[in-house]
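Engineer: Scrolling down, you'll hit the structures one after another.
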Structure 1
Amino acid sequence: MKWWQIGLIACLLVAFLSPLASSSPDGLERVAEDKGFLGLGREAPFQIIADYVFPGIENEVVATILAGLIGTIILFGVVYGIAWLLKSRRREAAK
């Protein structure tokens with residue numbers, strides 16, 4: 001098994017287990033809340049899967065797992081595609 005396959009499986013496993021993570025806000029959000037500037041944040045210009053919950057699915061745990069899996073696969077595909085392009089260019093340059 002190649003290293004990237006092990007990495008992908010590990011990332012998918014983490015995405016699958018994500019509903020078991022703490023429901024407390026993350027570190028940055030907690031500091032913003034404690035210091036009183038949480039409300040000053042702007043909305044993102046676009047959101048693919050807002051709040052890590054896949055839309056249209058009533059069960060929040062399943063929606064979170066699905067959002068994590070889809071996000072992981074999309075990110076993996078983008079990074080793998082960039083790596084493939086870079087490797088192809090190196091081969092052409094070496095000829």
Structure 2
Amino acid sequence: MAKRKDIKKDIDYVTFEVISDCFTFMAFFPEKGKEKAIEIINDTTAIRNDLMARVNHPDGKNNPKLVKAHYRNIYNDLLSKMDQQFEKLSALTK
């Protein structure tokens with residue numbers, strides 16, 4: 001199982017990639033969808049904060065199987081939610 005520190009780094013890396021792409025979009029297309037890009041940034045930040053809180057407070061601390069499943073669910077949520085954010089951003093470019 002990955003260390004908590006590594007999980008937090010992964011969360012930060014992926015969420016900041018989404019935020020970075022939003023700022024890049026706003027730089028290239030200043031008149032097109034700026035409000036929606038800011039909304040994506042705010043949603044991504046909220047998702048990041050929720051995932052970090054979940055990492056810091058695992059379920060079933062005494063049962064290793066529950067802890068492992070908890071962190072696996074965090075990774076799955078991270079990937080699915082950030083994929084949705086990237087899809088929202090790519091929809092703005094069309």
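Engineer: With mean count of other Cβ atoms within 10 Å over residues 15-22 as the yardstick, tell me which of 1, 2 scores highest.
Structural biologist: 2
Engineer: Cα extents along the principal axes in Å, for residues 23-62 alone was computed and gave 53, 14, 7; which structure, 1, 2, did it come from?
Structural biologist: Going label by label, the one that fits is 2.
Engineer: Now for a separate question. Which one of 1, 2 has helix-only ellipticity at 222 nm (-39500 (n - 2.57) for each DSSP H run of 4 or more, over all residues; to 500), as calculated from the coordinates, equal to -29000?
Structural biologist: 2
Engineer: Now for a separate question. Looking at FRET efficiency 1/(1 + (r/R0)^6) of positions 7 and 39 (r between Cβ atoms, R0 = 30 Å, to 0.05), point out which structure of 1, 2 has the largest value.
Structural biologist: 2
Engineer: Have a look at 1, 2 and say which one yields 59, 30, 24 for Cα extents along the principal axes in Å, as calculated.
Structural biologist: Source structure for this number: 1.
Engineer: Something else now. Ranked on FRET efficiency 1/(1 + (r/R0)^6) of positions 31 and 55 (r between Cβ atoms, R0 = 30 Å, to 0.05), which label among 1, 2 comes first with the largest value?
Structural biologist: Biggest value here belongs to 1.
Engineer: I've got another one for you. Could you tell me which structure in 1, 2 was used to calculate mean count of other Cβ atoms within 10 Å over residues 47-54 as 16.6?
Structural biologist: Derived from 2, not from the others.
Each value in this text was obtained by applying a stated rule to the coordinates, not by laboratory testing. Just so it is clear, the model here is predicted, and its values are computed rather than measured. Cβ atoms are built from the backbone, for glycine too; each structure is taken alone.
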